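Given below, in the form of structure tokens, are the structures.
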Structure P
Amino acid sequence: MVLETFLDAVGNTPMVRLSRVASGVRPTILAKLEMLNPGGSVKDRIGLRMIEAAERAGHLRAGGTIVEPTSGNTGHGLAIAAAIKGYRCIFVMPDKMSQEKVALLRAYGAEVVITPTAVAPESPESYYRVADRLTEEIPGAYQPNQYFNQENPATHYDTTGPEIWEQTDGGVDVVVAGIGTGGTITGVARYLKERKPEVIVVGADPEGSVFSAPEEDPKPYLVEGIGEDFWPETFDPSMVDRYVRVSDRDSLLLARRITREEGILVGGSTGTALHAALEVARDLDESKTIVVIFPDTGRNYLSKLYSESWMLQYGFAELPEILRVEEILSSKGGDLPPVVSVGAHEKVRHAIDTLQQHNISQAPVARDDSGDVAALVGSIRERTLLDRIFRDPDALQADVAEVMAPPLPLVDSAEPVEVAFERLQQAPAVVVTHDGRSLGVLTRSDLLEFLAHRGRAAR
């Protein structure tokens, strides 16, 4: 099969039976794999439809600019269509979105504007209002606005709903989907309920969103792309029979399980949807079929839910036994003192002698020899010293305080090794501390040697 454009690959996504993560429930659970759309998400379906509708209505003309508030995935769908049709794109995103999503949009040639997450929708800083302002200010700009554009649910009524009906031969009993703009769940539900009124539609909603708890004030959450702090016009609440609230922890950990047990790389909102489906499945028997919409790929979240350090940072670590910094420090051998430091008022020439004597390339600078963390005022590093002395040989006679670099990052000995790893991305070494005292210095080489030795021992 030869396609005329990449957009012709949108839709007709397959389903797969979940045999591992759903092994403990009686109903059949089928996942609709929307990450297999060209841009990697269910939002590809609405991008072209909204643009074509704008063209027919005269809102968008050749050389125009598309401005859209998006969590990333709708932007990708719009960006693909805009690249083919030759439109300029500006996308406004809240700052909780992954860097992968931002980078992908820019890869298509789009401009990305980042706004604060923790502001009210009506705030001039919110990504909705910033998008409105840009649309007003830029000549020839048009905002498809997935939150109000009825092409959004209509697309799913025309495509996603019929696909589910055909793929299950009309045997679908329950549909579960996350709710963001509400377009997917509204369009799918309308189509299926027209053909089978008894179909149960379940909205999976993050804790902190207004959909499942309209009486509560919205709160920030980490799962991307679903939940809202207002009610979009593209969402018809009458189409939803039941809501299931899902925590960030349950969403993210289940998403990781799906990837590792089913081999399907998914985002956090997929974990939300499947967690809701499994909860509903407990009350159903083996005659029922549940369809869960898997909205996007996990490739957009490698720096987040698939990053061990990010998961540890937010308290979602799955590891039963966490490797601590103190273990690496205690494994260091040799005759090197735990902390080799230089005085702030030593001469640079003497500091270089200290580095060479101990065969090290950096050291903390201290204002006294008390060993207190508060005494660490900077650091000396071979690379910065060489640069300074090459340009100014007289710097050899200067006090260390005049040429020192910022202090090395501090890491508590009880912290997970992932914390040290993250700090070592920005500095050549870290100072390990405990109760305000300096215990030692860890370098990238120390961590690499420890991990290599540990890997050999594991084999």
Structure Q
Amino acid sequence: MVFKINIKAFISIIISKTIIKLSKTLFKGGTNFPGKVALKLDKDILSIVSKNYEVILITGTNGKTTTTSMVYNILKESHKKVITNNTGANMLPGIVACFVENYSFKKRNNVQYAVIEADEANVPIVTQYITPKIITITNLFRDQMDRYGEVYTTLKKILVGIIKVPETTLVLNGDESLLGDLEVQNKCIYYGFKAYIDDNKEIDINADAKFCKKCKAPYSYDFITYNHLGNFYCPNCGYSRPKLTYYVDSVFEQSTKDSLVSINGEEYNINQPGTYNIYNALCAYSIARVLGIEASVIQKALKNTSSSFGRQETLNIKDKEVKIILVKNPAGFDEALKTMSLDKNNVSAAFLLNDNYADGRDISWIWDVNFEDLSKLKLDKIMAAGIRMYDMAIRLKVAGLSKDNFVLCNNYDILLEEITVSNTSTIYVLATYTAMISFRKYLHGKGYIKTLW
């Protein structure tokens, strides 16, 4: 059977599909432009190309791309038909391009899934055309302040989209104090930690949501996992963490490569490091369980899902192990530094700071990152690069790092040379979004990355 669509939609799909093929052949990418063309030809094209998909929409500040990848791999492991925009093209044009690329004019009878990462401000646009089966919110941190403002503003943007789809199930991070007791009609399912990472109960001065959403009194915590996430409660009005359906009940081991944890009483090896990736895996697990997927399938998928596309991506460059880590706000940067601290060997680190639109023009947030913790690491060489490398170098110097270890890299040729001649076998590259994208393109041109997107 062939879908019946109007001529405007037909032309939009055909032209956009052609542009996608040309973009991938000629430019090794192009995840947004084909979607822009499709929308120009038919502004309602998303409602057509997304038909007959069970959509899982993943949004929030940190962890969207990794969680999307995990959910996608779990569905693949369970032999489901599934598509995704896992390159991080999470604005409306990128989402449209994903559906258009996978669109078939022939009707399919089997259930198909679409795991879609969505920028927080784009959730209301997407839900204007799609009613997702599940929407998940990973967390809410200060990010791109010039675009989003404070975390409360970000939440309001997302809720505008959720209100449009009351039949959608919400899978939410229960350790995120902003997400409890939402005034929505949707069914809400919460996940979080019941296990202590450490004995920390004192919230950092730079944490994001420190005050009760009900009465504005300071929260207290039974424990904190990182930033403002954890088992919170308000001693003034009694507001507290909601009941968790899915939870981490033990953290057995963490290393620079993976984590071993127990989720709802069963052991899981998460093939990516850091507490934030345990959260991502727990979120993916929760979504999968809501979809009725067996625990054994989830276990296998999480064990085999590797880091990619600048999210703890590991490359071999002239016998050097180069780990690229996307950093874009204080909460994520602090967790990246904690993950680095698990490495007990001598290491080198490169810090790439840009201030393009996609990074956020305001880079004052780097002063809220606990770079002082780097003094605990065995850092051999410190490289700074990117548009705002001098700002980064000053911040690192103020943090107490020795200027004798600094190397300023005005371009990627210099940076690559410094990486290859480092005395250490492991080099961590912590880069903001556009810096990560451009550095990966550079490494692709040099042959160190085979697949760009």
Structure R
Amino acid sequence: MLPSSTWLNSGDTTWQLTAATFVGLMSVPGLVVLYGGAMQKRWSINSMMLTFATFSVVLVVWVLWAFKMGFGHPWIGNGKGTSFFDMFIGKPGNVLTPAQEEGRANIPLLNGAMPNFRFPESSLVYFQFVFAAITPILALGSVLGRVNFKAWMPFVALWITVVYAVDAFLLWGGGWFAHKGAIDFSGGYVIHLSAGITGFVAAAVIGPRLQRDREIDAPNNVAMIAIGGGILWLGWNGFNGGDPYFAGNSASAAVLNTNLCTATSFLMWVAWDYLTGRKPSLIGGVNGCITGLVAITPAAGYVNGFGAIALGVIATTIVYLAMNYLSALPPFRNVDDTLGVIYTHGFAGFAGGLLTGIFCDPGMSVYDTSKGVPIGNPSGLLYTGSFTLLKWQLLAGLWVICWSGLCTFVLLKLVGLVIPLRMSQENMEIGDVAEHGHEVYPSDIPSLGFPNGIPGFTGTGEPATV
């Protein structure tokens, strides 16, 4: 076994793999159990199976071609920024074979968009994979309860290639928006805004759930929602803490800001419940937590603690009002977004990205270079009075909205030509047993054909007849 390269830092490598594992846990089991608990009993298995399948499909696509599309050399131009399409997407390629001097030498550091890595390229591949995987899993929350399992998997493979890889390159891989100064610390735009728009468009294209599912939209296990929400909260330490790409001051600041904004958002959601005459619910509280986590994601290493609190207050207010009042207006009332992803991820991600353009503190340090010199942040409107950063935050957000929405619509229509996007009416009536052959809370009585699963019992006091 060859010794480590001289430039490799074991602390940075350890933290990067640990952070990636935290992010992976947000999907499996975090969103697995959250979706499994939030859905009705007969859709619990289906929602968990779809989450596992999405996670698996993305990994295979990621290592075969998509990673290089998001974090490789420009496919069309030379990356010097002469035109938008010159810095639009990376050239596809696999990452399955050993590379000489694995690490920095094989990752183009376009326009200074990334630090000099002090860990192997494989660490970055896995770290960025768990980000890519959670994005369509979040979008999945909009179409649970009717999407065809067989259609969802090819759609995910196409979507990662056409939508996610493009947005990742444009904002993170040294592409056009990164070149122009737009910032997205950990994916408020690339992940959450994209997921919210994708889920909303998919819900519109696939159509609503059965009417009875919409009328009786009750979770089957609130404890699972709490567990999933808790895993998301703490897993987000890796989500935002891993993006400075080194174990140092920026990672620590990002983790603290993440938790501060989330706590503020939870309390703000409860406050709005009281102010509007509602009782604070656990599900509402989890929505508040997720809103804060999403809102701070594009800003985590760019704002100070006061900025993190401000993001929590402002973003939560926007999302709360949108979810409870804007949802009654078209087009939102006409689309069955099962778990309200457009609000907690779409609205929150866009708000967080724009607020980054306002609260970005130039005194915060984002990256340490190989020489140990901190690099200062861009300056937000609050500190300089300049709208330059906010302008590019707005333009980048609008791009993600338009690109994600348009491509999602086209890709779904293409998949629908081959595989029905919507599961059959018969299977929708039955649920998990029809789709997967078992249910989330199976009876321990062998004769499931009897009423209530108990031989000789009808629930009326009269013996059953068979």
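Some points to look at:
- Label whose coordinates, when log10 I(q)/I(0) by the Debye sum over Cα atoms at q = 0.12, 0.14 Å⁻¹, for residues 290-353 alone is calculated, return -0.30, -0.39 (choices P, Q, R): R
- Identity of the structure behind 4.8 (criterion: distance in nm of label points 7 Å out along Cα→Cβ at positions 18 and 434, calculated), options P, Q, R: R
- For semi-axes √(5λ) of the Cα gyration tensor in Å computed as 34, 29, 21, the structure of P, Q, R it came from: Q
Bear in mind these aren't lab numbers, they're just calculated from the coordinates by the rules spelled out. Because the structure is predicted, anything quoted here is derived from the model rather than measured. Cβ atoms are built from the backbone, for glycine too; each structure is taken alone.
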